[in-house]
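Each reported figure results from applying straightforward, stated rules to the coordinates on display, with no laboratory input. The model shown is predicted, which means the values in this text are computed figures rather than measured ones. Cβ atoms are built from the backbone, for glycine too; each structure is taken alone.
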Structure 1
Amino acid sequence: MRERRVTCLLLAGGAGTRFGDPAKFLRDLCGESIASRLIRQLEELCEYVVIALSHRTIDRARALCENPRALCVELPGSGYVDDLSLALRSLPKPVLTVAADVVARDSVIRNFLENALLRSVDVVTAVVEDSPGWQNPVGLALFNREEGSWDTVVLDAGDVVDVDTEEDLEKAGRFCG
């Protein structure tokens, strides 16, 4: 599928304020946690899966760290952008970053990565169109460098859910089975 080795970074150290739980990625979906589902999807695509936790999530997420293909690290939990920037400085590129509350059909992450690797830019982010002309990022990006030229890939809103509320978790249930 790919010519370059890719590192995956699963960002799981947020505050979870909209959901009301910083470890929302441990909620059950289709018989496994959201994070376990993501790790399974990422293992097929990446040489390494790094799970970035914080003081808010590390104690509750220790079971994820038992996966022999995953490496858990603790970041300060200073916010998505700050933690992402800190992690990116330490990881070999390209890095596929995924927010731990993203639920996507199995082919979506693979297709995004294949598409992003073909682009001649430093950063490619995934977005969905919520309404005509209004695009929202969904917590999926490929970094060839930490900053620089940038492009987007528009995903079908029916293929990915950024779980910020209980209602979003219910919507994500449509990917089961």
Structure 2
Amino acid sequence: MKENKKNIDKTIRIFLILTIVAAVCLIGGIPLIIFGATKSLWPLLVLGIVYVVFGFYGTPILWTNYWSLKTQKRVIEAVMEEHLTSVTEIASQLQMRENTVREFIRKSIGNKYIIGYIYDGVTLTPNEKQAPKKKIVRSACPNCGGRLEPTETGYECPYCGSKFEKE
């Protein structure tokens, strides 16, 4: 669970950094345009235009994604820490619409921020199933190193006579 929380926190941090960079590009691009145009330095002019366009369009999009991730993190916390399992409970607790909660849960499961639950569109139920256990078949006797031969109940070493049950 802590690893999943670290993953969402890392994603949120990345979006915050990108958002700040986009805002700085918007502000820093304007002097580059002015300086590039007045001194006839076309590379600075082009760079300033690129910065302003990136900042102008990127900043609101990145801020929107940042706050969406913060809200998604809150839904994840409601599930993993507060143990709320129905969409209605989560929506009521967080004062959100049920459709929004459903979408955040789907995204969280898809990004593996929420694991260990089965989601049917209405409720999350803990996944009680375990991974299939591998069947270990011994090929060498642990006592003498001889090759084991299968029997009805397990394995037998023809050299030292040791018997082993199937695992």
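Key figures for this structure:
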read-out	value
Structure responsible for 0.45, with FRET efficiency 1/(1 + (r/R0)^6) of positions 23 and 127 (r between Cβ atoms, R0 = 41 Å, to 0.05) calculated and labels 1, 2 on offer	2
Comparison of 1, 2 by distance in nm of label points 7 Å out along Cα→Cβ at positions 119 and 143 - largest value held by	2
Test item: FRET efficiency 1/(1 + (r/R0)^6) of positions 103 and 159 (r between Cβ atoms, R0 = 35 Å, to 0.05) calculated as 1.00, pick one of 1, 2	1
For mean projected area of the Cα convex hull in nm², for residues 55-110 alone computed as 4.9, the structure of 1, 2 it came from	1
Which entry (1, 2) yields the derived value 18.4 for mean count of other Cβ atoms within 10 Å over residues 39-46	1
Origin of the derived value 5.9 (distance in nm of label points 7 Å out along Cα→Cβ at positions 87 and 151; candidates 1, 2)	2
Top of 1, 2 by relative contact order in percent (Cα under 8 Å, 6 or more apart), largest first	1
Which of 1, 2 yields -6500 [helix-only ellipticity at 222 nm (-39500 (n - 2.57) for each DSSP H run of 4 or more, over all residues; to 500), calculated]	1
Structure from which 21.2 was derived, Kirkwood radius over Cα pairs in Å, options 1, 2	2
Computed 0.65 for FRET efficiency 1/(1 + (r/R0)^6) of positions 31 and 63 (r between Cβ atoms, R0 = 25 Å, to 0.05) - originating structure among 1, 2	2
